[in-house]
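Student: Listed next: structures, encoded as structure tokens.
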Structure I
Amino acid sequence: MRILFFFCSCLGLTLLPSCSRVIYDANVDHSIGTFSRSIEVEGKTREYIVYVPNTYDTIKSIPVMLNLHGWTMSARNQMEDVSDMRALSEQEEFILVYPQGTRLWGSTHWNVGSWTLGSNAKDIEFIDALIDQIADNYNIDDERVYACGYSNGGFFSHELACQLSQKIAAIGTVGANISEETVNTCNPSHPIPIVTINGTMDEDVEYDGSVPERTLSQEETLEYWRTFNNVDTVPSITNMPDLYPSDGSTVIQYQYVDGDNNSEVEHYKVVDGGHDWPGAFGNFDINSNVIIWNFVSQFDINGKL
């Protein structure tokens, strides 16, 4: 059985076609578990890890979460050491994908401008083709493809929201702002719900945008998406319980709601937190994996479910 889908959107200036073709083929392998996969993109072999939950079957279409590693890291680092969402994938029934970046000056990266300026990595095209390959092999809900990432992977999640919005429903970022190059060419085709988690004492991605170079601050990043999504300007503010005083940090939640298509912008300010993935290291008052999934899973590409 082969099911053919066509979906289109008006994208304005973009490097990608405005219409995508996705085929779900019931005759291909639908194995569950963790697999290393590759795909040819622009003449280069690109790699990724995919985790398919035990609850998956070919009858029910399920969401996809792309989880992106940081600068110098790998897909396996992200999966095993930073953001292991495999148990969450089982519980919530979604396919989990850890893409692998390429090397720039000897370090793995995602092409986002700023400190990666000069990279010729075709990362948008890679993710575009990867999503199609996942759709070829599994019965996915193509209106519920999400992206999240740590550090450089968070920067790239913004890039995906800007340049691949016809396939990305919502994003989450940890330890990341948005680069000037990304925001200057940003042209999403629909409101982009977004949740961000940032430490105020992060020395690798400064909260005020001073590091890395050509980067907006966290407040400017939030303001960009607040304006684009047309959310309420006054947030709901919640001081999260300080469950682990010994971690030396506390968390304040900011929620901006009632945007176009019922979109939302949410921010977790980790006061005195560093370049951490809360829940895995640094702050333990919140669990970034759960926060990101609980937020993005409220939306599909058309808005709030």
Structure II
Amino acid sequence: MGSAMAGHLLAKGHALTVFSRTRFKAEGVLLRGARWADSPARVADESDVVFTMVGFPRDVSDVYLGEEGLVHQAQAGMVFVDMTTAPPSLAGTIAEAVKARGAQFLDAPVSGGDVGARNASLSIMVGGEVHVLEAIRPLFESLGTSIVHQGATGAGQHTKLCNQITIAGTMIGVCESLLYGCRAGLDLETMLQSIRGGAAACWALDNLAPRILARNFAPGFFVEHFVKDMGIALEESRRMGLVLPGLSLVHQLYLAVQAHGHGRSGTHALMLALEELSNVHVSTTPAESSE
């Protein structure tokens, strides 16, 4: 789940057992009273509610359905919540396996990035049975400010894919506006003051544009994970007979970002690929370019 999200649960007084493939990432919450488990199965042994958030669909499958996966530890009355962005069909497979053992499953991906995780202001999109959501709503309220039941199992994942499609279009717009403003000779911070207050206002302008100007491409959300999410959305779109040319374009640009070694940078590193195409270097200095 990440130390920030786990820390919010501790702060609310919940007993917490944690596992991570890299233990040092959990040291902060362990020092605050969380208990360490040697495997996901051990977490399930000591918990009534289990939250998972991992990187890729194969990781979700391993954690739940693998030889020592969570499904094998499921007991009647337990609730499992996967907050990873993964295919809706995988959520359905896990839900069936969990329910066969008398437990419950929710797919509950989130949006809000590192800022939302730190501030407990995430948007949480929930698929599954509504009575299960209501039973553990206080836990979700420790993590986010928008908790919305989207429908049956998989609906949370479909909603998150809508979110990622929107972000894909927004990110290319933010980056291209900065490129244009730079080439036009504008003071980019002054330009942002105006467009943030108009119809272009959005989370990415407020949180990521300043990082671009500071040349800070540290991740709030990894490029490689965004590439994965867009790939899932494109696969689902093909299955539904949809053509999404905008998403396809941004996906290709992000593949270029990844190919240039920035897969572990933040999603705003899209700017690096677009700068190369136009031979422009965006910074707080007006009209700085390599013409």
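Student: Of the structures labelled I, II, one was used to calculate helix-only ellipticity at 222 nm (-39500 (n - 2.57) for each DSSP H run of 4 or more, over all residues; to 500), giving -6000. Name it. Write out the running numbers ahead of the final one.
Tutor: Details: I: -6000; II: -14500.
Going through each structure in turn, the value belongs to I.
Student: The value 2.7 for distance in nm of label points 7 Å out along Cα→Cβ at positions 136 and 192 was derived from one model only; which of I, II is it?
Tutor: Label of the source structure: I.
Student: Using the calculated result 98 for volume of the Cα convex hull per residue in Å³, for residues 184-239 alone, pick out the matching structure from I, II.
Tutor: This figure was derived from I.
Student: Also, I was wondering about something else. Looking at structures I, II, which one was distance in nm of label points 7 Å out along Cα→Cβ at positions 208 and 280 calculated from, given that it came out as 2.9?
Tutor: Structure of origin is I.
Student: Of the structures I, II, report the one carrying the highest value of mean count of other Cβ atoms within 10 Å over residues 160-167.
Tutor: Numbers: I: 23.8; II: 20.1.
Structure I comes out on top.
Student: When log10 I(q)/I(0) by the Debye sum over Cα atoms at q = 0.10 Å⁻¹ is computed for each of I, II, which one produces -0.50?
Tutor: Attributed to the structure labelled I.
Read-outs: derived from the displayed coordinates by stated rules, not from any lab. Not measured: the values here are computed from a predicted model. Cβ atoms are built from the backbone, for glycine too; each structure is taken alone.
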